[in-house]
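J.: The following blocks contain the structures, represented as structure tokens.
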Structure P
Amino acid sequence: MRRASFAVAAALASVSAGCSLAPPYSPPPVATPTAYKEIGPWTPARPDDDAPRGAWWSVYGDQTLDGLERRIETGNPDLAAALARYDQARALAAQASAALVPEVDATGAANTLHQSARRPLRVGGPNNYDDDIIGAKTSYELDLWGRVRNAVAAGRAQAQASAADAASVRLSLEAQLADAYLNLRGLDAQARLLTQTTEAYAKALALTRALHNGGAVAGLDVDRAETQLQTARAQRIDIGAQRALLEHEIAALVGEPASIFSLAPVAVLPTPPRTPVATPSLLLQRRPDIAAAERRATAANAGVGVARAAFYPTITLNAGSGFETAGGVNLLQTANSWWTLGPGVSLPLFDGGRRKALLRQAKDQFDEAAADYRSTVLAAFQQVEDNLALCNRLADEAQEQAQAVAAAQRTESLATVQYQMGAITYLDVVTAQTANLQAQLSALTIATRRLQASVDLVRALGGGWS
């Protein structure tokens, strides 16, 4: 009879193996535009064949940056922590998957027992006796309602989300490093400009003093020339302070103490790349934070199936066998053998509304995950459009600023000649010098911002192209 019931339960399990109480799943809907609004000459609409892949920073052609980026993988503790979290998620998924196969355990005990002389229903027997037992038992839950399979699906989705989180951390760190490095190189270029400027101002001060000593100009011109020189030197010192902070930031990103890390100045900025931009639909597939949000929605949907299955009976197949004796004889004998076989059933009858509350919680968790997914997608499109606008507008601004620099340089040259001829005062020279320096510093700032905007665009698009 027991064997018959066991066979019936096994047949029922095979028939119901495909049953799942999780709702049908599809990614939460988000309106996807057909094209980016801010596409321009500096951001082609389709990826190029030679577009950057994994090492997207190589597009800047800077070997120092390439070396620093590679050090993130082994030296950055934040990335190490993210990878450790991913390993934890994989271990949790493996724990959930273990329920798909029967569990087998070995058991054993060697006990000495003493019976109460006044134990109810006692019928003879010794007061003291041994009880030695050895055996094995197995149990397997029939997944009739998909509880185990949905728990496994949720665990796998969470592990995939954790993997995407690690990729998002890696991309963020890579972009942060590239941003800091390019900003540092921009400061190097400004420092070189200010060094050249102070040298020119020093020569102008020497000339003004010579003219003053000859009685050709007033002492006021000497004071103005000295003020101009000292101001440029102060700006140079301030640039050095900003550079030190960026160098310290880069040290932390590559996993080195700031006290022993240094980068030699290189006063050359790379050419801003023409960043290829994929279609908006590909953005949903490539950004790791979007992938993580979608996987968490998948896991939450499977969690609804787990909560629903709790309302149905739980059927477990149990089997066990072994040997037992009262001691003093060979334990492993046929006469001492025992076995058990049969299903176990658990049916919820009353729990005070606990299962209903858990189901509501699971549904709310899915709604939260779906809202987070939509929010992440909308933020991604905003970030892409923001940086597309910056890349294109800053390119136009750089062209206009280049013309302003050329005009300021001509003005300063003419003012210096006219001052030496006595046609104008030194105040006009100072004004021209200040305008020229500010125009050149602004040009370098714009060039640095263009590079930083290209980095942010790569980050907004999810990194390299593949």
Structure Q
Amino acid sequence: MEHVTLSKSRYLNGLQCPKLLWIATNEPERLPEPDASTQHRFDQGHLVSDLAKRLYPGGIDLPSEDFMGNIALTKELLRQRKPLFEAGVLSGSIYARADILNPVNYDDWDIIEVKIATSVKEVNYHDVAFQRLCWKDAGIRIRKCFLAIINNQYVRNGEIDPKGLFTIHDVSEQMAEASEDIKNSVARMLDIISKPACPQVDIGPHCGDPYPCPLEECWEGLPEHNVFTLYYGGKKSHELYQKGILDINSIPAGYRLNDKQRIQCRCVASGRPFVDKGAIKEFLAGLEYPLYFLDFETFGTAIPLFDGTRPYQNIPFQFSLNVQETPGGALKHHSFLAEGRQDPRPELVATLSRLIGSHGSIIAYNRSFEEGVLKELGNSFPEYAGWAQGLFSRLVDLILPFRNFHYYHPMQKGSASLKSVLPAVTGLSYDGMPIGTGEDASLAFLTIAFEDVPEDEAAKVRQQLLDYCKMDTEGMVRIVERLQEIAG
């Protein structure tokens, strides 16, 4: 039998799902290629790791392309007693690479695992525990284990200060619990990946814990209105599935559902929307003209790009604003899209403050996001603090009629998001748009703003960004118009 090796990433796969472990090891082609969002996280991780290395001056960066070469070089460099970056170790059938291996005392080493997260998660303990096992089994004395995570309270001022950017947690004590059954787990996983056939594992809560599983094939064959589309189904969805109930239409009449879930079930059965005209009229009565339909697009990077900003702070680079002065009146559209690599916020807030008048409802979809952006703008630019504060009481959340199930269409499939509501209510859709989500927009802007992109390609992407953001506000306009029609 061919010798099998269990890496750290495969070990974490195995803790989540034996099927995922086997496929990732034996038939990786069944896994989808990383999408743009996943690739962006990988790229962010590399940048963050490079900054973490600056915390350990005099360290040696090991090349990682040559698997066995990296392991052999690590053995040689261990004698030099210097910090090692990306050092690899193979002990029997288990393999790991340490972000940072730091020499301490006479013959001990510390493991420092670098994460782009802002908090420590349970899975991180298992991550480090596996590394610790590999090094100890190879005869390397490990003193302590640490997690270096992003400090989201760090504010950039000039060059990035790695000591401020990272918070380092000693997780040595947590290693005891994470390592309790680790050797048995390793043996079990080595046995799984050695088998000729893939283990069969059913859908369950593990599919999203600790990470969303990339294996899409497990969900194929479920009916359109399957129990996992139940509004905030959670444990109920899994419980129903385990009982062999796959379709919402098959949920027994006496099964415990909340009011919103019952409305959803009735709509699926009838194929018709549920409408509470009175509640919709009450919502519409709260709108004050002129109406300002507002949508921001933002990005948030692990390493803050501008002075005065924090890791993962939402930096607005674009807005779309549709203004309707009177009921049924003509729409006036305004847009802003930043250019260049400078901080987009000063120009954005100055432009927006000129366009939004002193009265009238400001309509957003899921207002907490727009409110958060406005609040940050006010905090960052004190001259606009009063202006931003004055907008909060005027914000109206268009998600409310749908989140409260004053209107529900079976096409929504348990979601009140704009992407689900818009086609269900108006027939408009983001399908076919090159940029079709907020995350797409963020990545597209970062690419054209901070990477070398041909001018014609950048111009095309800019137009796609303008089209996408306009679709958000125009979609809100059409939803309000449709609600007005429904209310009569």
Structure R
Amino acid sequence: MPGVVVSTAVRTGPSSTTVRESSQFFVVGLAERGPSDTAVLVQSIADFESTFGDYQSYSYLHPTVETFFEEGGTQCYVARTVGASATVGELELEDSSNATVMTLTANGAGAWSGDVTVTVTNPSGTTFRIIVEYEGVAVYSTGTVSTLAQAAGRINISTVASKYVTAEVESGATNIPEPIASVALSPGNAQNGNVTDSSYISSLDLFNGALGTGAVAIPEDWTTAATVRDALVAHANTNSRIAILHAAANANSAAVIAAAADVQAGDNAEHAAMYYPWVEVPTTVAGVSRVIPPDGYVAAKRAVAHNQTGSHVPAAGLLSAARFVSGVATDLDKSTGDTLDAANVNAIRIIQNTVRIYGARSLSSDEDNFRYITTMDTVNHVVVESARTLEDLVFSTIDGRNTIFSAIESRLISILSPLRDAGALYEAYDANGRKIDPGFTVRCDAKLNPISQLAGGTVKAKVGLRTSSVGDKIDVDIVKSNLTASVV
């Protein structure tokens, strides 16, 4: 029929198609369901919910991931944490002699498996079909199959079915399963009440170094905050990442400053940044907001900065203006913000009626080298990309013409030159405007590699770089002149 049709929809995915590896977010937390033995890549809140379920009142993971995507994040790895004694549900399929021929196991601990039901039909005497339902809705069917191995193979390779169950054929079983109608898996138990700080810390190990650089956080309630923060910083240092830290929900500015000082006194604090206060985000109930840690918001704006320009751009100021975050748990004035900045804490403030991140400090006490977290972000980028590109040269021949030296130098320069072009590296000029250096040096020559060393198979290279700083303060002197005086 002629006319105008207007429809509405909810945006659930990233707002940018550009995904730089350094923009990734690694997050640990509690969830309704999903695997707890592997890190899962999600690229939208719908993607997250299809694997880990909906919002749960006992966890900040769901709203943190939601905030990340709604504020412009693009790629997130999730590690679900469960209690040490967590159990998973299962269902045994039996043949006509009541012998178990196949076991379907829930993909993750928790009572949610009791909402997974299975129907088995026999289209013919020698074929069968397995249908998996979740909360009464069919989510997967094997189609008509003739062998147990065929059915199990289809379930286990399916990206849909494997979100709910995995299949294992009983040893020696050959008979097809008997028909059943909507039989539920047994309910498991995630043991969320027994999750400890050690549980969260153990989940960090799922984010192995092969996943690349990015930012990492644990936006949950911790028993011993210092222990978890130290573990996050150690993980970030080992894997060339940035640790996003926060204080307790009810912490005042003095408490968060004390927490920042505690991290600053430890090792590798250049890999960490502290943000305060917590933020408010909308819920599905109109007019009702929820207070959550700032981790997802910070990670999102960091991703926007990296994807739009590069790792040297701070996730602060106008770029960080919120579009999903609706407020802050504590409204900070300029004086408090200055106090926090002096203590290396990044304030989240309301500026010109919008929520913005108002700091780009790291927690390093070495302010000459690591005053800003963007410095470590840039160094991390160089570290990860160098390891990746030089991997192809491992086992290259070391000849008398030093071919391998040139290959190493050219590959390292190809990483650093784009950073210089983007402004991430600070080029040096003399008083006459002549360039002294491009902000970096690369060496791989005979002086670094004597023959005795080369004979042992080791080739050394040396990279020097000067990262650009961040202009986080603008001083303007305004001088008023009277009618008889000149304007200065």
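J.: Once distance in nm of label points 7 Å out along Cα→Cβ at positions 28 and 108 is calculated for all of P, Q, R, which comes out largest?
T.: P
J.: For distance in nm of label points 7 Å out along Cα→Cβ at positions 212 and 308, find whichever of P, Q, R sits highest and give me its label. Walk me through the numbers on the way to the answer.
T.: Details: P: 8.9; Q: 3.4; R: 2.0.
Biggest value here belongs to P.
J.: Taking mean count of other Cβ atoms within 10 Å over residues 100-107 as the criterion, which structure among P, Q, R has the greatest value?
T.: Going through P, Q, R one by one, mean count of other Cβ atoms within 10 Å over residues 100-107 peaks for structure R.
J.: A value of -8000 was derived for helix-only ellipticity at 222 nm (-39500 (n - 2.57) for each DSSP H run of 4 or more, over all residues; to 500); which structure in P, Q, R was it taken from? Could you put the intermediate results ahead of the total?
T.: Numbers: P: -22000; Q: -13000; R: -8000.
Answer by label: R.
Where a number appears in this text, it was derived from the coordinates with a stated rule and is not lab data. Source: prediction; values computed, not measured. Cβ atoms are built from the backbone, for glycine too; each structure is taken alone.
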